[in-house]
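No value in this document is a laboratory result; all are computed from the given coordinates. Everything numeric here is computed off the predicted structure, so don't read it as measured data. Cβ atoms are built from the backbone, for glycine too; each structure is taken alone.
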Structure I
Amino acid sequence: MDIMTIISNAAGELIAPTTAAYVLAAIGLNIHFGMTGLMNMGQAGFMLLGAYGFAITQSMGCNLFASVCVALALAVIYALLLGIPTLKLGPDYLAMVTLAAAEIIRIVGRSTAMTKFTGGSAGISPQDFTERFEAFSPLPDGSTTFLLWTYSNNIANSWWLRIVAWVLVAIAAFLCWRWFHSPWGRMLKGIREDENAIRSLGKPVTKYKMESLILGGLFGAMAGIIFVLPRSVQPDSLGRTVTFYVWTILLLGGAATILGPVLGSCVLWVLLTFVKEVMRNTVPETLISSNQIEALGWVIVGVSLMCLVIFRPQGLLGDRKELAFHA
């Protein structure tokens, strides 16, 4: 068993762009759920819209900034369409609507009628939308080795993408820290705890909820862009399971915390990769196939998360007294 290879592959998830994308998505969900108490069960919908908005406009020849703006604008429109009919109702309605809406986006994206724009079920090839992002890099061509890892500087799953992704994570975490300790953030916390009490003070509860939904959706759209830059835009890769992963990351790290989404994403993907790498190097293929190792890895990680939920339901960084539903 090659210990260094296992450690290198597992530790590499700490700086992977996919890990950063899930952090951004979980930060958005943290604004929805941790700050405001909104049950968004379709964060993958925001991610997929952001990915499509960016990739389609890039393939049409738009500049990088315009493509990001289009992706964010789609997230805002989507949040408005979801929030206007549901935010005045109970949390269960928003959960059902967001879950269904995310599935609608995925199904529309993979339909043959949309093949001209979305590529249908085959998706959009990275060669069609990553060229301008890679050209924007100040790094020299070639590859660079840092500690245990060697990656291309600019192409595909590159150092340039890692730098951009984790800078965005740092900015998002800083903004959330500021918002959590602002009057606006305290208002959201009050809505989460008892929105009727806040409404009795004459505050526009629905307006605050809509702002929260839009802000969290913007982070979801940015997560979608980072998620697809090292791969193709494939609608089935941003389905219901992605929303499940984002919820797992948030609850693992701790809802209503600043660094909970960061820690949750790093722990989940490092642990999952480590378990899979150990099994690949120790269990013979005649006993368990590669596909079975993938599934078994999720089973082992799932059991570990179940134990965490049982013995520490507030998450790794969460405060059990912070949220009313943890009391």
Structure II
Amino acid sequence: MKVWAQIAACLKDGEGCALVTVAQAKGSTPREAGARMVVRADGGFYGTIGGGTLELAAIRRAAQAASQGRSGFFCQKVSLGPDLGQCCGGRVDLAIEVLTENDRAPAETLALRESEGKPFGTVCTLENGKLGARSVLDTPPAEIFGLDGDEGANRRTLSERFGERVRPLYLFGAGHVGRALVLALASLPFEVVWVDSRAEQFPAATPANTRKILSSTPAAVLDRAPDGAFILAMTHSHALDEDIMACALLHQRFGYCGVIGSETKRARFQKRLKARGLNDALISGMVCPVGVTGIRSKLPAAIAAGIAVDLLQRDETRENQAAVDGSLAQIIPVGQ
């Protein structure tokens, strides 16, 4: 969800709203720290902090605060069991920021920055329950929400990260499974670059996170793919799939190289790729078959669902490892 775009739209209509953020989450909770939603004064909302009783209570509290027409900021601690009668047992800290028409100009500025499609950070002061003007940080902070200082302090510093982190996915093939996969990934954190050599295969409309590329030499598109991108081939031609895989593996810079197919197709591709000069280490990076195991259905939507789950798991694993590596880099000096 584009947070500031929603806030700017509310304020443009002359209606106050509130930004609700899960500042901290401990134990079993509906959403992780950093989850956000925008609540209008009339109770309408965008986004989610997990649904259920917690979200309902947050909407009521945020809408009530927004309806008062005064900018402000406050935090609320919620124990899901004692406070809400939930069985989860977790605890969350909610940060609720009320914005009014006076905040429209800075909200529109941040919405414009948000539209660039890259994560960014902001920092501001919190003094006596009011936030100062946000300054944009060139380097986004590691945490989505960070409030320093003691809770009782009159002056604290709030740093936040906005903008969605997405994984570039280069999807080759606009057949039945390709179409189903694009729909399955529509609301997941992927930026899909959809490549095919046949214009008639592309549907007229695609999800907002998908960009179509018509190319007579699909493998050449990989030269423009960023490091860490996921590559997935499922074209109408095994020979074309092979070309794409050979090119992707030789780049040695992508986070995932998969090709749809069976164990038999994998064995044949291994031999053919070796004949092309690729060594065993490079070929071992090819994933085939793709998707999670255990789904027997061959319906395009079922296959796409299994692939989407697998891609999501791989993306989260790589992000978690990157976070660990980043933490170690801060602890261990370079060269030691």
Item to complete: Using the calculated result 4.2 for distance in nm of label points 7 Å out along Cα→Cβ at positions 137 and 177, pick out the matching structure from I, II.
Response: II
Worksheet item: FRET efficiency 1/(1 + (r/R0)^6) of positions 121 and 313 (r between Cβ atoms, R0 = 30 Å, to 0.05) was computed and gave 0.20; which structure, I, II, did it come from?
Response: I
Practice prompt. Can you spot which of I, II the value -22000 was calculated from, given it is helix-only ellipticity at 222 nm (-39500 (n - 2.57) for each DSSP H run of 4 or more, over all residues; to 500)?
Written response: I
Discussion item. Going by relative contact order in percent (Cα under 8 Å, 6 or more apart), which of structures I, II comes out largest?
Written reply: I
Discussion item. One of I, II was used to compute FRET efficiency 1/(1 + (r/R0)^6) of positions 201 and 297 (r between Cβ atoms, R0 = 30 Å, to 0.05), and the result was 0.85. Which label is that?
Written reply: II
Worksheet item: volume of the Cα convex hull per residue in Å³ was computed and gave 145; which structure, I, II, did it come from?
Response: I
